[in-house]
Structure I
Amino acid sequence: MIRISKLILKTHSTPVMKFLVIGASGMVGNAFMEQLESYHIPHTGTYHTRNKKGLVRLDMTDEQATQNLFSELKPEIVVQTAAQPNVDYCEDHRPEAWRTNVVGTEIVASACRTLGAKHVFISTDYVFDGTAGPYAEEDPVGPINYYATTKVEGERRVQTLSNHLIVRTGVVFDADPDSKNFALRVVNELSAERSLNAPLDQIGNPTLASNLAACTIELLLKGRVGTYNVAGRTIMPRSEFAYLVCRKFQLQDRLIQPVASEELQQKAKRPKKLGLKTEKASNELATELLTADAAVNIFRETLKQI
């Protein structure tokens with residue numbers, strides 16, 4: 001697991017802020033919980049449908065329940081990783097996607113405003129249209145599928161707060177066996193001698209979940225606000241990422257089938273030429289944003305321990 005720079009923790013060795021992680025049973029939420037736990041930073045995590053030990057149940061679309069939990073816990077920083085992240089599911093279930101990703105975000109933002117807490121919103125590179133990447137924080141958004149539309153609208157709800165941090169990321173992966181991330185799918189499919197279609201025209205930054213969490217927490221400890229791209233330093237097509245994972249695990253690369261996005265017949269249109277520019281975050285971080293090579297090395301070693 002990648003850790004927060006020790007220098008940052010020493011600098012902030014006085015009593016730190018109390019965190020609430022909404023969606024702590026998911027891949028990204030769990031990465032935040034592990035980082036906070038390892039440095040004994042006060043925190044509470046919530047789950048909605050998938051319980052894990054020590055978490056508190058919360059449906060963030062329930063306004064009264066959200067307000068009650070905030071009143072009880074009085075968090076100073078609220079990290080919202082909870083969302084409906086399935087791009088194709090959102091396309092076919094638009095009312096549900098809107099309620100979770102927009103209404104739920106608005107309810108959390110309102111509760112943060114009432115309490116005076118900072119709202120941290122984990123967003124996505126999909127807010128861009130994928131015609132002119134890589135993108136900087138100030139570039140205009142242009143969602144091309146419904147999932148991305150809900151994330152843009154979620155960002156807009158959060159931006160009404162003066163004390164907020166929007167973190168855009170992409171191609172997040174982790175060794176969590178309960179997650180459905182791309183890197184883990186490469187390992188599972190190739191290990192089972194099954195072929196894998198990998199889009200050669202969908203470009204992004206492979207990002208290790210623990211690195212995302214560590215860098216975001218550092219930005220929070222430094223009091224940063226606004227929008228930051230927090231993602232891996234390497235920008236590459238999904239097919240090349242699949243080959244990288246394959247090499248690291250010494251699997252059969254003949255099973256990887258590079259294909260155009262159109263051949264996948266995905267329900268929701270995917271932005272292609274993405275990628276996030278990370279200079280803004282890198283210039284302020286002591287914790288290093290990882291290359292894809294370094295991130296996959298950590299991913300491989302973590303999987304060995306599971």
Structure II
Amino acid sequence: MTPTTPIDPSDLLDPQIRAGLMIPFEHLGPDNVDEIRAAIGGLALPPSPTRTDHLVPGDPPVPLRVHRPPDLDGPLPCLYSMHGGGYVIGSHTLDGFMLDDLCPRLGMVGVTVDYRLAPETPYPGPLEDCYLGLQWTYDHADELGIDPSRIGVTGLSAGGGLAAALALLARDRGGPPIAFQLLDCPMLDDRQATWSSRRDGLPVWSRRSNEFGWRSYLGALYGTDDVPSTAAPARATDLSGLPPAFVSVGSIDGFLDEDVDYALRLNRAGIPCELHVYPGAPHGYQIAVAAPIVVQSRRDLEGWLRRQCEP
């Protein structure tokens with residue numbers, strides 16, 4: 001059942017998250033995507049000896065960045081990360097802030113992949129970039145100081161969608177074994193038919209932005225029944241054989257219903273999945289770093305991740 005009286009999602013926004021939100025656009029679309037890409041491109045980390053850049057051979061080559069904590073002997077677990085941005089904005093440098101913090105504290109190697117963006121490169125191009133980078137990471141585990149049996153995938157928003165899709169693709173291809181999947185408010189369902197995805201007034205990531213992202217990523221497939229599960233993982237009918245998962249989402253995120261449903265179906269398929277729904281949190285709530293509910297979400301995520309990294 002859905003509420004009989006519409007409630008403005010902004011009225012449910014956690015006050016301390018509201019105070020920390022800094023979103024420079026109401027909607028993302030063709031008129032402002034280039035401007036937003038340029039603004040995000042300016043968010044760069046200063047050089048560090050703990051990071052190395054690599055170019056994976058391919059057509060085209062795929063840039064990767066490896067974050068390795070100093071003074072730790074390998075082989076270490078690895079977190080292979082795909083950035084967010086609705087499939088249309090962002091770059092692998094965005095995940096550097098997270099990995100520079102997590103890798104030394106959890107004793108792991110971080111790898112970020114700079115997949116191509118839509119609409120210039122629609123599905124399956126971005127996912128194939130991620131797969132190529134994952135295969136290279138697995139093949140070069142020894143020289144990177146990585147334990148190939150403890151490589152997990154992660155992503156936020158579209159990155160979470162790519163992480164879920166990568167787990168499906170690796171399973172179906174018999175590709176590199178993935179030890180775990182950490183899906184942070186993942187973008188999973190192109191159909192936008194759920195109650196939460198159809199709400200008006202969603203903070204940060206609106207219905208219009210979501211439609212633009214999916215139209216851009218799917219191209220001619222958008223709006224058809226021909227969308228494969230490796231493009232929109234919510235469409236997967238067989239979730240068996242996937243790695244253990246962590247799924248988190250805010251209660252006023254348009255992705256709420258699809259993320260909760262995916263977590264429940266993973267568990268029904270016999271895949272251990274930990275699910276967290278954070279009250280009063282919109283999409284991208286992680287940016288309000290000082291809000292207590294955001295601090296709690298980081299604690300939950302890191303606790304689960306620490307357990308996955310154990311030998």
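None of the figures in this text is laboratory data; all of them are computed from the coordinates on show. Here the structure is a predicted model, which is why all the values come from computation and not from measurement. Cβ atoms are built from the backbone, for glycine too; each structure is taken alone.
Below, the figures for the structure above:
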| quantity | calculated |
| --- | --- |
| Comparison of I, II by mean count of other Cβ atoms within 10 Å over residues 150-157 - largest value held by | II |
| For P(r) over Cα pairs in 10 Å bins from 0, in percent, for residues 190-269 alone computed as 16, 34, 29, 16, 4, the structure of I, II it came from | I |
| Structure from which 45, 30, 25 was derived, Cα extents along the principal axes in Å, for residues 46-141 alone, options I, II | I |
